[in-house]
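Structures follow.
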Structure 1
Amino acid sequence: MTKILAINGSYRDDGITDQTVDAVVDAARAAGAEVEVVLLRDYPIEFCLNCRECTQHPGETPGECVQHDGMRDLVGKIEGADAYVLASPTNFSSVTAIFKRLMERLVVYAYWPWDMNAPELRKADTPKKPALLVSSCAAPGVMGRWLYSTRKQLQTTAKTIGARPVGTLFTGLVSKDPHPELSERVRSRAASLAMKLVRSP
């Protein structure tokens, strides 16, 4: 059974990002996958201290952070998953602050001793797990994918944890209604992309 971990960086309950992730999750579960959803807005993660203690030892295994919070448990979930949904709406041309906080804490996936100029990703040479990238924005979706940094940041997150994007779902024009509803077209697309996670080798 495929184990999928969905990490959602939205602030809003039942917003477009939540609805899109739910559509992916429902389709994946209907296809037999085991899915866990992590809502970063409810998850106990502190800010990175930039001490780099977690980066000093080599190897593919993520380093250990000096902070004893929910990140250790989340890293365990990331390591145990076969596929991922990485989701964040676009806020101020970027992923949300809570998703960026997660990104910074993913430094545990880097080997960066003090005598090296730049970090090496621990998962650079491992087989890549599939990931679906999900976002939304006020602009048309096609424009949002290329004008904003959200997609690139989600791609960077996937690369850091040893994943490869197999699809992107970027829903646009979502700011005209305080309570937007996911369209059937996007819902159908979400279900289709979910199969890429379930069936990817």
Structure 2
Amino acid sequence: MTQEAPTVLLIACGALAKEIVALQKRNGWTHMKTQCLPPELHNRPDDIPAAVRDAIEEYRQEFEHIFIAYADCGTGGMLDKILEEYGIERLPGAHCYDFFAGEAVFKELAEAEPGTFYLTDFLTRHFDRLVKKGLGLDKHPQLMSVYFGNYRRLVYLSQVKSPKLEALAESQAEYLGLEYEYRFTGLGNLENDIKEHTVQWLR
């Protein structure tokens, strides 16, 4: 029996690739294909809207439906302006931390300590590339106070329970000189958000 081609395209942040693939397998989302954009856009949020637009233009003739697996991600509303042109929706929230932690928990964390730096599994795994090298701290450690002088705490929002990643995140908090806190989020909120926005497209 020939499997039908996917009819839904998920244009996603590369930092979510591992988690989205896991959700596709868990839920049997064979109707959906994922196209990930470079995770380095985390450090260049002004480039996200144009990159998403380019992906939409490239694939919109090929798929019946498109959904964007990004939050605002520091674009200051510019991503939403692009999506309004196409009538396309995205994940809710200002950052991926919103939909991993859930709106209520993230609000609680932000209000308890506004000077909080957040890590996800992806950012923990790629901390050296995206934070140390990405911000130039490996070559210019004096920039630490420029980037992190107003931070007091690092919260690791964990998608999978891994003692190795927990230890790594704690060492990264120490490197940044920040108080460490661990919160397990799992994938429930991300899973529910994707289901909520794409369930009407299931065949």
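Bear in mind these aren't lab numbers, they're just calculated from the coordinates by the rules spelled out. Computed from a predicted structure; not experimentally measured. Cβ atoms are built from the backbone, for glycine too; each structure is taken alone.
Match the computed value 0.45 of FRET efficiency 1/(1 + (r/R0)^6) of positions 18 and 50 (r between Cβ atoms, R0 = 30 Å, to 0.05) to one of the structures 1, 2, and report its label. The read-out was computed on structure 1.
Comparing 1, 2, where is relative contact order in percent (Cα under 8 Å, 6 or more apart) highest?
On the way: 1: 28; 2: 19.
Result for relative contact order in percent (Cα under 8 Å, 6 or more apart) over 1, 2: largest is 1.
Out of 1, 2, which structure matches 55, 32, 30 when Cα extents along the principal axes in Å is calculated? Answer by label: 2. Supply the structure label, taken from 1, 2, corresponding to P(r) over Cα pairs in 10 Å bins from 0, in percent, for residues 122-177 alone with the calculated value 26, 43, 23, 7, 1. Comparing all candidates, it corresponds to 1.
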